[in-house]
1. A value of -11000 was derived for helix-only ellipticity at 222 nm (-39500 (n - 2.57) for each DSSP H run of 4 or more, over all residues; to 500); which structure in P, Q, R was it taken from?
2. Figure out for me which of the structures P, Q, R the number 1.44 belongs to, where Cα Rg over 2.2 N^0.38 Å, for residues 68-123 alone was derived from the coordinates.
3. Could you figure out which one of P, Q, R the value 12.8, 36 for Rg and Dmax of the Cα atoms in Å, for residues 196-243 alone was computed from?
Structure P
């Protein structure tokens, strides 16, 4: 399947997925109001971060080694299977006592019940399993199956959520139940897909492969953790400084602005394994893809800016209207950050995920102090402005490093020649 067809499949799937996310968000906001919406946003952030913390970068490593094609699918699948079980159990063993002992202190300012935080911990192994099996299909360029897993999980979450929230009136625990049920169904579907392909687990060489995969994964692991904080630090600080109701309103702004990213997500899904297979020769493809994504994202952002107020009023209600002002300041950053997302696939595909880590760290170093300064001063608008500034820094660094990274060897050779020339001049009488 060509890059265009793969991206088109991912594009259509992400449109459907974003509609699904929108439906879920509307149901939660209508049923629980701003405070309940804020509580679930924080819980979901905990789940996602702990799942990311647990996978040690293995999802990216799976895509990288499957894209290279130097190891059999069965070997990589065996690493994924054992890592899902092992890392999931380790996550429960480590995070459960932490939340049990210090959960009140960690989440007290979020006004969250300790049992909700413990519930989040027990969902982590399921999220981890779905991400790892999804990475297998992404690395194999089975983009249709990769997207089907996303859509199946959302479809069943919506069905169970409606039953739990609208009929049984189970409030936030109904959201938990719907999420867990949908994860089980999606993981089971992924297992059926793997079995239908005829891929068999292979133990020969698995130990050595696992070591290589974890080494590669760890290179980008810290960067992924930092990048997640870039995505979510504003939400966390809004909750810390302004409370759950403000968090619920701001989460609507973040979710709606994030809809503009579906184009870059679709493109990046196919670009990563291709960059891994093509190496530095993929630079031209990355450049062209980044420009296309920037243009299309700018158009979608302009449409959202025009429609966000009536959309919020219609879907969520007047109590969520303050989210519109935050959206206006988020959108420039959302557009600019597209460049970072596309270029990141190039660095990861060339075995240089540490470059992405460095970019993420620089962006976070801008984001945290700006959020701390601007949120008390400007409220939700200040959080949005801080994130836009951080995303601008991230994309500027991505542009500089991407432009000069293919020339790194020649630049080093040139510097060495200059040094030798200066030394020669110094020893002349």
Structure Q
């Protein structure tokens, strides 16, 4: 009887022949739910891609936990999860006082700090004492606990998607008063830890040239910074042949942070509806009550031109991209820009800013305008509404660019080579 192998086993054997023996890999994420940010999406796809390369992958995560493929093992690292608590002030229990880590997490939250990267690092260092992993890959916790793991002899890599200093700067610039600025500085106090750890880790990687430059600037780190871009699921995000809704714009705004530029887009929308009154903006995200976005929608009377959609499946997200006419990314800064890459993979013409790494992703397959310039953003949108031939050509180029440069299969192969170089002690 012939030996019939499953496609997964065949892929694993092929990867082993190309890259050497399979590795045992620990991927770390202090909070990894895809609905709370792009880091959860990164862990999901990277772990799946590495598993298909033949590696054994454990994702070690704090709550909220990630969504992973069936072939990837999830090791949960419970925390107080205070951001999910009804009342974080009373969330501490008597048994928690026996733990220094739990007490610190509670006290930092109570006083306006963000301790999750630090406390996750302490818990993981304890969990991985005397571990047998070939490599430990951290997803931007940059916690002191990583240095303990590194001292034990396990190679440690940390992905820095972009220095969070950028988020802090933009949040401070948008703060309404000095009291709010104090709170912002307190919340971002974990950056001091990340600055120290980034200098002592032997291996750092990032996802774009823009982030690499910022790492050199904010972390004073330019040596051993490997660039491997994010990947896009080109099998999930693809043209579906569904009917497009005329004059529908789609954007992703998981929060009302100044960094994401949603207020800039709403100003551009107010200008666009003057010429195109049927324009509708679909925002993948949740409206923050009392936030800047809500205020602008009311000020401009855009209630009938804006809708929000949140907590949706990946399949639904891909369908929403396919229904839209164009995608817009108004971010003031992106370390990579997964949403714009996913939109492009769906065959959408895109208008983006030049914030951070967005031009690296878009290339010549979209319209790029100055970050923070609402009128320029409106002009880009209206150009595509005016010129459907241009929009169609850009949409075709967008899909081709993502497939050729940013699919996860290529990213997983690059990562595998990097892991083997690190384990071999090469200066990479």
Structure R
């Protein structure tokens, strides 16, 4: 592991100057749950040079008992002083790559999975995978029940939107973390909100998504409430999505741009969209990984379920946002089906892999569907050959298991551990007797 000595010295000098006593080392398990441990400033040099050993046997999807020794090696570019204090003192954070004791990247580390897919992208002649996620979430009074804290609606402002200050404070904290935000607003459902991150390279953006969710929860907790990224916490109203804008660059050139196309969309971009649509059912278990995710993916609540693309139709799975003439770098495609509870490292990986497969195989892109697909009956959808996403986690898993593309994108270890984990989740869910069943069946059966 080659280390940048000048960057290490810079971090050490910053820690000393700011009197930072504690540094948190961050990474995620295969489900995207943030894991961390804290080291003293006295251990910083060793951590930066060699990494810090930890037991991976209790981390979801990581090592088995007899192969549990792993190393968390800080990514020097991710050093940030966090906008809160520990015991009254500033605390810093570094994202880590996970290595084996032999010095090899650990195959079950989600960050390493994304790095491998980015290398595959570069082998195809592209330099950058640019992404801009829009994360929606709810504020609730506690984490025990989905009790709203405001009654606002889409783009409502104060005083109707009582959560305005929470969003503003979250944006300020993200700025202190070096994360650029574009804007925030109230979403469609009561107590539902959105803060959009400015598009950036996929790897730091995946780190930013993890940081975003952590900061949002910290701010909410400091004000006595709870921020939830659960896809569908309340029946009968809109769930929360994570629309992901994406494009591929060669140097400073956006390969998705074509000045001669009506939508400024290049053949490369069209093949990419075709790949996403072709593999949408296969990658859905990764971009929408929870049982609750499929309570959101139903018609009628702005969540896309129909596999089609459009220029302006928000009922389609993939949308091409309109851009101003002369703005080539802003041309992108928008995948509307992922939700904010996914693991961003894995979700970005499978979307990229699907799009690259479309480019590699020059998959043709069908005509856009501009009519509201939600309003079509089944006969019309069949006539247009519009398929649907899986309707449940188990259907998504059964489709995933047959996917050669996702296996290659995630690697055998993550692919198999992810499926095993999700099958356990499904088995635990399917044996539950719900309130719905009691109310519906007990009086009649």
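1. R
2. Considering all the candidates, the number was obtained from R.
3. R
Every number in this text was worked out from the coordinates using simple rules, so none of it is lab data. These figures come from a predicted structure and were not determined experimentally.
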